[in-house]
Structure I
Amino acid sequence: MIIEVIPLLEGVSNAALTAYIQDASMDQRFRVIRPAVVICPGGAYIGITEKEAEPVALRFIAAGYHVFVLKYSIGTQIGRFPAPFIDAAKSVMLIRENAKRWGVDPNKISLCGFSTGGHVAAILSATWQEEYLSKAIGADNYLFKPNALILGYPLLDMYEFKVRSLENSLGMQPLLETMFSCIYGTLNPDDELLKEWDCKSRVTSDMPPTFLWTTSQDTVVDVVQSLDFVKSLAINKIPHEFHVFEKGAHGLSLGDETVGYTEADIRNNVNVHKWVDLALGWLKNLNG
């Protein structure tokens, strides 16, 4: 296996793509052409949640995928929208342009995002065809198009996230201000700005097939966000699969011992760890 860290815009952004490439042999006669998954970890647009990065990558690698972990632009003056979405588009384009060299099927490139990484993945999936990306990157939009989308407890609506966070927890204000400063350039963005990158309102018939899972006990990103998003998928006739697990908090990643959960934790979270096999089965059926 080849593991390579690729800066996406060296010297300007802190974004980087870590590639996990299987079948490193240069003999093309025996090369296996594999599907690819780009993983977008969460981290509130302030940091990167490592348990949603390499541990998830290893599960997809074990299932036969080439895997790429995107650490998108974060931080004040660096991660302001739409920078993270442009990073995701560049990642898909880079994989597609190097498909032959890496042994990737260019028509089987999926995005997998968690929490705020789910927001990144969902926005690119909904807007890959838009002009802001082609202008920023200077390339044809079809190079950015994801072929499938997997979302875990995604943050999909910034306005609702702010309202519910302040209603449910007095301690959320400092986190929200730091997060909004990074992505909007202001501590207190107005409602119009918050709604600009609302995922459900940007879904069109160009959206790729989508797999989404969350939990009904998530107190950070309310399950209603996912329900509203799935409704938009249905209205636009996008093939989708949706799972709401009864037990489990926000940020579970794989939900098993590989990301630090005890047997008691796993019992309390009941079925959450099953999302991986469900998503892999869904992808296999989608890819044929």
Structure II
Amino acid sequence: MPELRADGAKLYYEEAGAGPAIIFVHEFAGDHRSWEPQMRYFSRRYRCVAYNARGYPPSEVPEDPGQYSQDIAADDIAAVLGGLDIDKAHIIGCSMGAFATLHFGLRYPDMARSLVVVGCGYGAKQDSREQFRGEAETFAASFEAAGMAAVAASYSVGPTRVQYQNKDPRGFAEFQQQFAEHSALGSARTLANVQARRPSLYDLEEALGDLRTPTLLVTGDEDEPCLDANLYLKRTIDAAGLLMLPRTGHAANLEEPDVFNRAVAEFLAMVENGKWAPRDPRSVSGSALTVDAAKD
């Protein structure tokens, strides 16, 4: 079984293809299998690696809550690169993995060719942070009390998941089954110590403003908790572009794999060819019709 050592846990991974490296970082309700449509598509031109986060078998499931945090999740991405002798990679993350991808870009900018940040924003807004934290802690307790399958059944049909269920019942059923196979302990530790305790994106404004790594933000237009956060990220990160997919919820890479793959492929090609530049400062103006004199 392919695995590598991170600080405090062994991580399971799968890889395919050859070329510049892409690391796929999964969401809370997913695992390495959530990236299968991307592994098959991008491995034609890239070395693709998808791994399971700590707490997600066959990766190890540490019992110690101190072995789970947002910083540790970012460090685990670096451990994957180091364990596979990859100096620099494109990092693509969804939701929980999108937060880890952003934090990786902030902590290890020299190791990131680009960042693709999908469905990022849950719990970021200051006026709803306590509600999000309380909900995360409640779900964390329920995983251990009621068991993985029972809680996964209700969690998976939340307001940003029903879009996938309606579009692709067969794919949604597979997602739901894979989610139910996760570790209750690992899920509880992850929710309580990564999601519930991660800093708000709005508290990272200065650091995000200094981020120079080419970044593609992706969100569905019905992923309500992420909409404001993605506009904020677009306005804060000079090297960011924003892709919004219509009538789409949280897991854009699974809901709309063809559109997602083609858009990301175009972004990666632009990055590889040095064509993804920071935003032209003239496009940021107090007027809709004229460039601010100070920026002209």
Inset, instruction - Identify which of structures I, II gives the largest calculated value of distance in nm of label points 7 Å out along Cα→Cβ at positions 181 and 197. - result: II
Legend entry - distance in nm of label points 7 Å out along Cα→Cβ at positions 237 and 253 - structure with the largest value, from I, II: I
Legend entry - Ranking I, II by FRET efficiency 1/(1 + (r/R0)^6) of positions 85 and 261 (r between Cβ atoms, R0 = 35 Å, to 0.05), the structure that comes out highest: II
Inset, instruction - For structures I, II, calculate FRET efficiency 1/(1 + (r/R0)^6) of positions 141 and 157 (r between Cβ atoms, R0 = 25 Å, to 0.05) and state which one comes out highest. - result: II
Inset, instruction - Using the calculated result 0.4 for distance in nm of label points 7 Å out along Cα→Cβ at positions 77 and 93, pick out the matching structure from I, II. - result: II
Inset, instruction - Please state which of the structures I, II yields 25.8 when mean count of other Cβ atoms within 10 Å over residues 117-124 is computed from it. - result: II
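Throughout, read-outs are computed from the coordinates displayed, never taken from laboratory work. What you see is a predicted model; the values in this text were computed from it and never measured. Cβ atoms are built from the backbone, for glycine too; each structure is taken alone.
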